[in-house]
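A.B. asks: Several structures are given next for inspection.
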Structure I
C-alpha cells in the first residue's frame, strides 16, 4: 500500500501565485481583484502588523492579558478573510483576533477580550462570529454545526474556522471535517501550519507529509497553499466559498506560514526550539515584503501610503486602549448574572451576598 500513499501525497503540491520576490508565477490563477481591492488588502495587512507590535508592547506593560502574536501570518489570516462576505460566519481560534476585528468586532472589545472581560466576548449586532476559541480544535465542530444549518436553510453563506497545525491532531478536528463531509455542510476549514504546535515540530505530531491530505479520509477537497502569498490564499478561499454555497461541500485549506514571535506572550521562548537560521529563512518570505514589491511594481503602493496606514493604526489603537481602560470593571455579580437567565437558589444567595459587598 506504500505506493498508494505516495500517490496521494504527490497530489498535494503547494499552490502559489506570488513568489518571494513579488513576481507572478501562476498567471492563470491570478484572482480578479481591482487595484483598489489590492491596495485595501495591503492596508489591512500593514494595519494588522502594527496592531500585533502594539499589542505585544501593551502586554509587556501589563495593559493586556492573554495575547498570541500574529506577525508572519497576515497573508494566511487577512487574505483568507478578505475573500469572505459579511453574511459568512467566523469561528476563530485564539490567534485569529485580527480576522474578528476586520469582520466587525470593535478594537476596544478585542482588548477587553484579551483582559478576560465578558464584554470582549459579546459580538455587536450584525457581526456573525463567535469569540475566539481557547480549546484546541473545538471550533471545528462548532463550524460544522453552523455550516450545516446554513445548508439546511439554503443560505448564501459559509462558516469558516481556523486552527493551527497542532489542532489537526485533535479528535475534534477529525469529527468536524468528517461530519461536514458526510452532510455537505457550508464550511471552510483553514489549518494555519506555522510549523510548531507551541514547541512541538509538525513532523513530530503526524506522519502525514501534508496536513491538506487529511481531507481525503473525510471525503472532502483539500489543498495546500503558500500561506505567505496573499493572492494565493485569497484565490483558494474564494474558490472554497463558491463551492460551498453551490452545494459542492466543504474544503480543507492548509496554509504554509510562520509566526515570527512566540506562541503566546505567556512565557513561551521560541529560541529554545527554533534556530536563528530558520527564522532568517522565513523572514525572506515575509508576506508584507512580498506583497509590497508586487504593488510597487504596479505603481499601486508607496512608502508614503504605508506610513499613513501605520499612523492611522497607532491612533486607532491608542484610542481603543483608552476606551478599554475606561470600560466598567467586571464584578462577581456580572459573572453570576451572565450564567443563568433564572438563578438557582444557591446562586441567588451568592448574588445577594456579593451585591451587598459591591455596594459598600
Structure II
C-alpha cells in the first residue's frame, strides 16, 4: 500500500510499504477514508523528536472496516469507524477509569500508545491506505454509514476531544471567561468547546491572521501578541479583571513576539499572570521530557522555569496531559450528528495522498492558510 513516510527532518514522501495484516484476534483492518495532519506530527517532521526515518505518520484516522479478527464481537466488515489517536487495551486500571491516554499495557515502559508516533508503541500510522487497529472493540467508535460529516468525524480522533479536554482540565464552568493560548487546530477546538459549553467570553491568543480570523468567526475575541503583551491586552479589555480559566494549546515550542525566538515557558508564565486567584489552567499543549532543539540546556532536558510562587500565591489549579479521547468522543459524535457541533470549520485543505509532502511543508511554515489538512488516501 501507499503511505506517508518520514525520511528525515523537514522531509516526508509517499512510498510503498507493507500492507497491515491481522496480528491478533482482536484486530481489525480499516480502509482509511480520511486522516489528518496534526501539529504534533510537525514535532517529528521538524526533527524535534527521536523519530527515525521509515516511520509512517498519522494518528488521526477514520475509515471503513475491511477485515475483522476472530475475537472481534462488536464490529463487522463495512462498519464506518473513527479511532482515538491513543491506543488503549480497554482493561488495565487506567483504561477502566476512562484514562485510556495512559494505558499501561499497549506500550510497555511508557504510559500510553498511539498510531504513527515516536516512542508511542509499535502501531503504524494511518496516513496510508490501510490501518491495523488493535483491541478494536474498545478503540473503534462506530459512525453512521456513508460519507456525511466526513471532515467533522475525522476530528474526533484527536483535536475536537483534545480541545474539549483542555477546557475540562482548566476546571471550566458555564458562564466563566476563558483564554486559549494558541490558535492552531487544538486551540481553535478549545475555544469552540468553550463557546459550546456556555463561556461568557472566550479569548484566543496567536499571531497568525488566518487563525485569529477563524477564532473571530466562532465568536471568540482574537488577541494578536505581536501587537503587545497578550495578558496586558486581555486585562485592559476587561477593565483590570483577570479571566477565570486559561488553556495552553501551544506547548514547548512557544515563541516570543515576532515568532522567531522560542521561549518554551512563555505560555506557562502567561497562564499564571492572566488567571484570577483560585482560577484554573488546562495544559493539553505538548511538553516533552527531552527536546534536542531547545534554546537552552535546561529546556533540552524538559526542565522549564515556572513561576510557582505566584501560582501558589493565587491558589491556582492545573490539569495536564494527553486527552483521553474515549471519555469524550461518543458524546461529541452525537453533537455532530444532531447538528449542535460542526468542528470542520478548522479544515482548510482536503487533499489526496500524493499531495501530503507539499502540505506538510506549507502547514509547517503556516503559509497559504494551512490551518488543518485532511488527507483522503484512497481517493
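What follows draws every value from the coordinates through simple rules; no lab data is involved. Since the structure is predicted, the reported quantities are computational estimates derived from the model, not experimental observations. Cβ atoms are built from the backbone, for glycine too; each structure is taken alone.
A.B. asks: As an exercise: semi-axes √(5λ) of the Cα gyration tensor in Å, calculated from one structure in I, II, equals 33, 22, 20. Which structure is it?
C.D. replies: It must be structure II, since only it matches.
A.B. asks: When you work out distance in nm of label points 7 Å out along Cα→Cβ at positions 13 and 45 for each of the structures I, II, which one comes out largest?
C.D. replies: I
A.B. asks: For relative contact order in percent (Cα under 8 Å, 6 or more apart), the calculated result is 18, so let me know which of I, II that is.
C.D. replies: Corresponding structure: II.
A.B. asks: If helix-only ellipticity at 222 nm (-39500 (n - 2.57) for each DSSP H run of 4 or more, over all residues; to 500) is computed to be -14500, which of I, II is the source?
C.D. replies: Going through each structure in turn, the value belongs to I.
A.B. asks: Further question: Quick check for you: by distance in nm of label points 7 Å out along Cα→Cβ at positions 61 and 349, which of I, II is greatest?
C.D. replies: Sorting by distance in nm of label points 7 Å out along Cα→Cβ at positions 61 and 349 in descending order puts I first.
A.B. asks: When distance in nm of label points 7 Å out along Cα→Cβ at positions 85 and 269 is compared over structures I, II, which one is greatest?
C.D. replies: Largest calculated value belongs to I.
A.B. asks: Please compute distance in nm of label points 7 Å out along Cα→Cβ at positions 29 and 333 for structures I, II and give me the label with the greatest value.
C.D. replies: Comparing I, II, the top value of distance in nm of label points 7 Å out along Cα→Cβ at positions 29 and 333 belongs to I.
A.B. asks: Out of I, II, which has the highest value for distance in nm of label points 7 Å out along Cα→Cβ at positions 133 and 253?
C.D. replies: Comparing I, II by distance in nm of label points 7 Å out along Cα→Cβ at positions 133 and 253, the maximum is at II.
A.B. asks: Given a value of 16, 53, 30, 1 for P(r) over Cα pairs in 10 Å bins from 0, in percent, for residues 189-276 alone, calculated from one of I, II, which structure does it belong to?
C.D. replies: II
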